[in-house]
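Please treat every number below as a calculation from the coordinates, not as lab data. Remember, it's a predicted structure, so these values are computed and weren't measured experimentally. Cβ atoms are built from the backbone, for glycine too; each structure is taken alone.
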Structure P
Amino acid sequence: MINWIVKLDNTLTDAVIKATRGFEKFGILFSAGLDSSLIAKLCEDLEKKPTLYSVGMQDSAELVQIEKARKFFNEIKIRVISIDEIESYARKVIAAINSCSTMHVGIEIPLYIACEEAKKDGHKLVLCGQGADELFAGYSRYLGMQQDKLEKALRSDVEELLKVNILRDIATARANSLELGVPYLDGEAVKVALSTPVGLKIKDGIRKYILKEVARKRSLPEFIYAREKKAVQYSTGVDKALRKLAKEKGKSIEEYLRIL
């Protein structure tokens with residue numbers, strides 16, 4: 001019988017090695033959640049020393065989680081952003097990704113700022129945890145699906161990710177002269193993930209079960225791998241800031257972003 005936890009661990013380790021080949025220094029876009037923390041831990045266990053870049057509004061859930069993670073990861077650089085900066089970065093993001101979608105702009109603002117910080121430090125590569133939710137059933141909408149429907153939904157979502165979201169993230173990184181490394185979307189990693197039984201992706205109501213088991217195997221603390229999934233635009237406070245700015249101008253957020 002295949003030990004899927006060991007197989008996935010080995011595959012992701014190889015993916016990190018491939019993603020960082022040729023780079024002595026690099027950054028990681030870090031939220032202190034499961035996906036980015038596992039990448040950071042794999043790098044640490046490989047004796048690589050990336051700089052971890054985190055972004056959030058003051059007192060946001062993201063920064064509270066990051067502060068807790070400081071005990072386990074040393075090289076964390078935190079950029080606290082103010083509401084006065086948000087409009088300027090929204091403009092930069094809209095130009096970079098050629099979209100004023102509320103969701104896309106909200107997601108990309110923290111990513112853009114983290115990339116900007118990595119560029120200042122002279123990095124040419126940043127890694128991110130994109131793809132883990134689609135490959136290992138991280139979203140709440142997957143709960144309650146029958147296994148055949150879940151498998152079909154995951155494959156469909158991975159295809160959509162590769163067509164839209166990852167290209168959006170790459171565009172943001174490129175706007176800061178950076179290469180984006182995505183270990184979860186390494187060819188072999190995707191192959192192994194899609195072949196992993198869906199019963200190991202959601203088990204006893206636990207989403208991303210097998211990925212959490214890899215994290216446990218790598219001795220990540222439970223507050224990291226058990227953290228409830230929350231989209232980055234909400235956990236960083238960026239979506240709330242954008243809506244406040246739009247309201248101050250008497251616009252809906254969609255109108256506000258179209259004007260920008």
Structure Q
Amino acid sequence: MTPHDVAAAGDALYRAERSQVQIGLLSQSYPDMAMSDAYAVQAAFCARKEAAGARRLGWKIGLTSKAMQGALGIDRPDSGVLYDDMVFETGGTVPAGRFIEPRVEAEIAFVMARPLSGPVSRADVVAATAHVVPALEILDTRIARKDPETGRTRTIVDTIADNAANAGIVLGQARHRVGALDLRWVGAILSRDGAVEETGLGAGVLNDPVMGIVWLANRLADYGAGIAAGEVVLSGSFIRPVEAPPGCRIEADFGGFGRVSIGFR
């Protein structure tokens with residue numbers, strides 16, 4: 001993609017978020033689009049958000065499970081940027097019309113006490129983390145999931161360009177020291193309107209959610225960036241995304257780790 005293409009795609013994504021009208025598949029408009037192009041589009045999209053006043057809250061890591069990587073034909077996670085306008089209180093309700101096609105995932109969120117700049121190790125991440133909390137990520141798609149004419153579906157470059165599909169974050173109230181738990185065994189039961197939809201364990205995230213943070217810090221180092229103190233990092237989902245139609249309520253029960261919930265008007 002040319003610099004003009006990247007800027008135009010970033011602008012289109014920003015307008016899609018504001019208008020709640022999806023754009024077509026970038027992978028179809030730009031058949032040779034590479035992952036580097038996708039991250040450049042993501043950066044252009046995020047720059048538009050920041051110019052409009054959004055403040056960076058942290059980062060999200062996606063595609064950490066083998067199942068999701070296999071579905072998209074990749075062998076690595078992806079990442080996106082979290083902003084302050086994405087935050088919802090646990091137990092609260094998302095206003096009608098806020099999202100286009102929301103889905104929800106259960107995750108473990110890391111709140112950083114100290115900055116992290118790669119290369120880092122697992123021990124570095126543990127030492128830099130203030131606490132971990134139960135969380136929900138709300139996904140949305142400013143880029144259509146499927147082209148109505150060709151039947152083609154989103155690819156990894158569409159997802160990355162679309163800020164890794166992130167749109168909202170809900171943090172639970174429980175706080176835990178990261179070194180006090182084996183996060184591989186922290187699991188969640190995710191229910192929609194009281195019916196269990198998905199279950200999973202933290203080990204689904206690169207065999208250890210801490211390793212998601214290691215991956216992110218080391219990837220950001222390639223671009224001269226890092227994770228700042230106080231930022232929140234969603235370490236990756238260990239369940240499949242659950243559709244969140246209007247009128248539903250979603251709750252993730254992490255047992256002794258805590259609970260977190262959100263409703264949709």
Which structure, out of P, Q, was Kirkwood radius over Cα pairs in Å, for residues 156-251 alone calculated from, if the result is 16.6? P
For distance in nm of label points 7 Å out along Cα→Cβ at positions 204 and 228, find whichever of P, Q sits highest and give me its label. Q
A value of 0.35 was derived for FRET efficiency 1/(1 + (r/R0)^6) of positions 4 and 52 (r between Cβ atoms, R0 = 25 Å, to 0.05); which structure in P, Q was it taken from? P
Note: distance in nm of label points 7 Å out along Cα→Cβ at positions 196 and 220 at 1.1, derived from one of structures P, Q, originates from structure P
Just checking, which of P, Q has the largest value of distance in nm of label points 7 Å out along Cα→Cβ at positions 44 and 212? Q
As an exercise: helix-only ellipticity at 222 nm (-39500 (n - 2.57) for each DSSP H run of 4 or more, over all residues; to 500), calculated from one structure in P, Q, equals -16500. Which structure is it? P
If we compute distance in nm of label points 7 Å out along Cα→Cβ at positions 148 and 180 for structures P, Q, which one ends up with the highest value? Q
